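Take a look at the structures listed below.
Just so it is clear, none of the values below were taken in a lab; they were calculated from the coordinates. These numbers come from a predicted model, not from an experiment. Cβ atoms are built from the backbone, for glycine too; each structure is taken alone.
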Structure 1
Amino acid sequence: MIRATRVAIVTGASGGIGGKVIRRLAADGFATVLGYAGNKEVADQTVADIQAVGTPVRAVRANVTVNSEVARLFDQALDAFGRIDAVVHCAGITPLSLISKGDLECFDRVIAVNLRGAFIVLSQAAEHVANGGRIIAFSSSVLGLSPPTYGPYIASKAGVEGLVRVLARELRGRSISVNTVAPGPIATDESLRRQPPLERLGRPEDIASMVSFLCSADGAWVNGQLLRVNGGLT
């Protein structure tokens, strides 16, 4: 076991935003545990990048919809580093379907990954995060736009936002902050570029900076909040 001063778990850390988040927390001095579902090649590259920074890192494959696999992710973090100070839940999927199609297979899959997965991760985080720690889940600023085909996705993320508000109150007395980060568009689509008042699309680094703030001492007084990081889009 490596005794680390601060330890963070990031789920979905082989993705674009999750990858930037875990790299930023590693640069901030956190020992990190990279949770990923399927892309081992990207996960391995992320581990190599973090090792180059000089902070300890472990990668654990875990499907967030399976309680036993998420429990193993947390157990391995504790076995490796002895504590957990921050959990950042980035894992999620975004299949699109019109509500009028009544595609229950799509709906059930999105709810399973995005909402059930968040419930499982938040439950484990509530049990294992050290007093004074941080728990962060991801939603999306698309909830404010409500575009067609996003019905299942928006339903799942609205549920995540509700879970976060409740958990922030359930953890009273432990000085653990629980917040939701809701990114705006992070893409290369030129049609979206001028929609935010800041007239640019977001970058994964923008989101990682907000997570870094929430995990720092300066972010300790932010609790039970939804933070829309979108350049003023909604």
Structure 2
Amino acid sequence: MERLLVAIDDDDLSREVLTLIAEAAGFSCESFESGEAAVERLTRGPAPFAVLADMQMPGLAGEELARALREATAGKTLLLAMSGSAAAQETLAAFDGFLFKPFSADELLQACDGAARDRLQTQEATEFGTGDVPVLNEAVYAKFAGAMPPAQLAGLYRMCLDDATKRLETMRQAVEAGDDVAYRQAAHAIKGGCGMAGAMELAAAAEAMERNGIVDAQDATPFKRFAAAAARLERRVRSKADGM
């Protein structure tokens, strides 16, 4: 089934071009000449996969449009802003992504995939209660990046994750054996190693495991929390390496 994308632009030609781009990217597309018309349509459903909205339109636009779109789609739809010029950061913060005009079908897909991935990470962080802790200490990462080649840098974070994985197995065995001391010791070691690497979310998760002990681990929630944080760290380090 094709994913539906709604495009909003007050320029007739731009809407035609956006429809072609969306279809080339594999979307079905509905276009509207105003924010008001789009919101009215979306209020009646169904919610599309994404909305692509021009930032410079008369009437309903910008942050106000983003709020109306989220309400109309019950927050189920990705919101992408687009413009031929830079936009204010506070306005962009109301959307899930941004595209500079002109853009290609590939760039549209990348923006949609990136926004969907960021939303998933936010949902994971909310679910497991780690959203207030940064995944990575950027200053620590920058120091390592300036002191070693990319392959060695990648190896450092791989070693960090591998060590944590081994110690987590020790912690699982400690839960089965009822050994609270061994559980806390392994959590303490993970906290120290991850903290040294700047893996702040993992260090925070390990600190909570050390603090709470095996009583808190009976339903495996701490291990799920840690696994989600580890996956976010992997994605973050990979994206930074790709951007080098």
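The table below gives the values:
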| read-out | value |
| --- | --- |
| Top of 1, 2 by FRET efficiency 1/(1 + (r/R0)^6) of positions 112 and 184 (r between Cβ atoms, R0 = 41 Å, to 0.05), largest first | 1 |
| Top of 1, 2 by relative contact order in percent (Cα under 8 Å, 6 or more apart), largest first | 1 |
| Rg and Dmax of the Cα atoms in Å derived as 22.4, 69 - corresponding label from 1, 2 | 2 |
| With helix-only ellipticity at 222 nm (-39500 (n - 2.57) for each DSSP H run of 4 or more, over all residues; to 500) derived as -20500, matching label from 1, 2 | 2 |
